[in-house]
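Listed below are the structures to be examined.
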Structure P
Amino acid sequence: MTETAVRTWELRRTFTPRRGEPREALKGLDLTIGAGEIHGLLGPNGAGKTTLVRILSTVLLPTAGRAEVLGLDVVGDRDQVRTRIGTVFGGERGLYSRVSVRRNMLFWASLYGLDRRAARTRSDALLERMGLTGRADTPVEELSRGMVQRVHLARGLIGDPRVLFLDEPTTGLDPGAALEFRSFVTELAGEGRTILLTTHDLAEAEAICARVSLIDQGSLIMSSDVRDVGRRLASADRVDFGTAVPEIAEKLGELPSVTSVTGLDAPDRYRAHPRSAEDVGEVIRFLVDHGVHAISTSPPTLEEVYLHLLGDRGLAL
């Protein structure tokens, strides 16, 4: 049985403004994350993702319910939880921009109780791992966005955490920097660390996460292995095919067993959506009978599941 790294029971958080009605950000959330996995947390803006991360990282108290990290209660065992976790935010939060990279690292090391020598050794090792040794004495504000995010990750690792919370860490990064950051994250999971990644980038989640959970308006909508996420749709596999005869695609779309046929980005490539699993065979037979042999099937993607369940609210690819 897989060890559990993070678990919540009926977790609730209500925000009460000075004016206006109270807003319930989390509504009885039950979530389980296995040790050593990269778990993606998806949902539109305002779904409750950041609120959950703030509670799990002991920054915010829950209104009701319970949450544990590595078997420790985030409220009653707050200090012990903090020594075992790291948190990485996207953007500028969490760093002092006018201070050098090294001084930022040493400051955070002191918060974890590392003595001066250990703090220096640990900081230098992490900066070398992130390719930042040559910029150690550079103020953070002079770094590129990709380098700043590497500093964020190094800072999040300064306490050698077993659980790492990444709150939209690749927001604003160019594709190359985002890919590099994901590579670092995959390496960390390979070391046995548990990683909770909140993201709007569905391709990112599908690429590096073992499991994903989708929340909306403070409630858990689904939680699944990425490989099995397509089963959450009550639909059959898609059928992709190639033909230089557009009329074949048009006739296929007229069959009662097909909901739609759409063109793909590649020339003369199409995708058919059968109504049910039983209809996939009929679609393939139709294509073969019409001389089409470049045919492949695949389950619905994470993006399609997301759009099916939530529509395009807050979706950024």
Structure Q
Amino acid sequence: MDKLILGTRGSKLALVQTKMVIDKIKEIYPKINLDYKIIKTKGDKIIDVSLNKINDKGFFVKEIQDALLSNNIDVAVHSLKDLPVSLEESKIAAVLKRENPQDVLLSINKKLLSDFKSEDRIGTTSLRRKTQIRNLNSDVKIIDIRGNVDTRINKMKDGFCEGLVLAYAGVKRLGLTKYIVQEFKVNELIPAPAQGAIALEISKENINLQNFLRALNHDDTMNSVLAERSFLRKLNGGCHLPFACNAKITNDIIKVSGMISSLDSLDIICKSVTGKKNEAENLGVELAQNIIESGGLSIISKINSNLENVKL
């Protein structure tokens, strides 16, 4: 294989992540010719609608996937948490070693979450983050904020809000860690499934390319995201719903922690399971089933009936 064309979104973070992929490929295959195409997705075009009103599991990736399946690109580069958990004509060929998947608090005034008062505003559109933030500090005012990581930070600096909760991985990759004041632990705020992982998606039929890209794959990251994505798939959820899951591997043992919450944060169920890492996918399903049997089905039904879908 002498040339590959990668497809990516055009945000600063997406381009940084694409460069990471290019550098990794070049490290392993120094003679290959690489290029990339910037593809604008619906999520890049529609920035004035709260994500909790969008029932579109391909909101940030569909146009890139279309380019892949029409052979305009060879490899789609994604933040894996944006990729739907069920793929029909494509597959994940490899994932890079994952960055720290945790969420972090950014604060212009250097306040910890426990110091935020009722007049202080935290910006996030994520239902998953909103429900868990309220569980940690019920006083804080949470407001919707859209935009790329750097855009949100600039809005905070301009006074739109006093704090932000974002994924550490994106903040670090953009070199903006100076704004971080607090890193949440898993038992405080469970991250989104596959958060911090970069995925390489290819056509399901392209076996040669799959074999070629296998050298880039980080096995522990792949096992972790398999567990987290199977958890989400079992719950029939997307990354914009108040569902969370994180898997951590120590030696050959994987611990998978998951959470679902009602929209008002009054009903929250957290569970975890442990097993061998080669059972990761089954453990994610087991965890989701445990949550369903512990009252989760009722919460999910209420979420589905209360969420207002926006036709785009």
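Any read-out appearing in this document is the output of simple, stated calculations on the displayed coordinates, not a laboratory observation. Source: prediction; values computed, not measured. Cβ atoms are built from the backbone, for glycine too; each structure is taken alone.
Comparing percent of Cα pairs over 26 Å apart, for residues 71-190 alone across structures P, Q, which is largest?
Going through P, Q one by one, percent of Cα pairs over 26 Å apart, for residues 71-190 alone is largest in Q.
To which of P, Q does the computed value 19.0 (mean count of other Cβ atoms within 10 Å over residues 31-38) belong?
Only one of P, Q returns 19.0 for mean count of other Cβ atoms within 10 Å over residues 31-38, namely P.
Which of the displayed structures (P, Q) returns the greatest value of mean count of other Cβ atoms within 10 Å over residues 111-118 on calculation?
That would be structure Q.
Assign the value 4.8, calculated as distance in nm of label points 7 Å out along Cα→Cβ at positions 7 and 255, to the correct structure from P, Q.
Going through each structure in turn, the value belongs to P.
From P, Q, which structure was mean projected area of the Cα convex hull in nm² = 20.5 calculated on?
Of the options listed, only P reproduces it.
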